[in-house]
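What follows is a group of structures, each given as structure tokens.
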Structure 1
Amino acid sequence: MAKVIFTISYDIHPAARPAYLSLTEEMKLYFQNVQHKNYNVFENTAKKNSFTEVFLCESEEEYETLEDTMDEDWQSLLRRAQEYILDGKTQYAVLVEAI
């Protein structure tokens, strides 16, 4: 089974950085402890306030069911995160394990 990496990248408002970082801690706990997902948030070292959320799925089936497991708490976290995103612009990528 091929693993899948799903990423969501965006820039945040600089003034929102402390609140955003606090939210990412909450998101990580939620995704790992409640949803049982391999989830992390990374900052681009070349561009301050540019972040990427990473879901590592053990299979294509797990990736394909991500939306199916979205509950009200997940939706609430997403809405809160979107408040911090600069110009509301996000980039998505799906990477499938090749070997």
Structure 2
Amino acid sequence: MGTITKVEDFLKAKRPAYKLEIDFGIELGIKRSSAQITKLYQKDDLIGKQVLAVVNFPSKQIADFASEVLVLGVYSKDGVVLIEPNKHVNNGDKLG
């Protein structure tokens, strides 16, 4: 589990996406991710949002950006819906 701390438009991505910086706590620190979530989320709404992510994949180079983690979401008819806790948890907590 991590908290989104920074969001930027990812203009060089082939499909509309954001560049995210996510805080995963002391053990993992800040990681970056490219996320195609622009249909349902505005940049300002993402700051402070907790998200679930896979952190043990190798980095993936997307244009000039290294995406280090995979933010998890559900594909809906309207776009990707992020998976997030319904109560606050600590950054770095693991899915059980």
Structure 3
Amino acid sequence: MIVAFDLLEHARGKALIGDSGYDSNDFRQAVRDNGMKPVIGSNAKRPRKLPKSRALYAKRYLVECFFHRLKRFRAIATRFEKTARNFLALTHLACAALWLE
């Protein structure tokens, strides 16, 4: 969870969408302090579920489905390319192939 606070420094937008792994009172408050609305699923250990925007949370599912489809390309899932430049180029090709599907 410590890294999440570091990533939050670079986050911009009206809302931050995350899964239940990011559910903590401190992180939710940090998101609010950054001027964003937290749209985070409640952890199963919470005694009372916190409300979230279902319409925004549905967008998270679309992003997860995209990464699942992207990882069907074995070279991307296993990080086959050694250099970051080649891996990025291969990721761009895979994204273009998915877009054209």
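Where a number appears in this text, it was derived from the coordinates with a stated rule and is not lab data. Here the structure is a predicted model, which means the values were calculated and not measured.
Just a few scattered comments:
- Cα extents along the principal axes in Å derived as 43, 27, 26 - corresponding label from 1, 2, 3: 3
- helix-only ellipticity at 222 nm (-39500 (n - 2.57) for each DSSP H run of 4 or more, over all residues; to 500) derived as -1000 - corresponding label from 1, 2, 3: 2
- Top of 1, 2, 3 by relative contact order in percent (Cα under 8 Å, 6 or more apart), largest first: 1
- Kirkwood radius over Cα pairs in Å, for residues 46-85 alone derived as 12.2 - corresponding label from 1, 2, 3: 1
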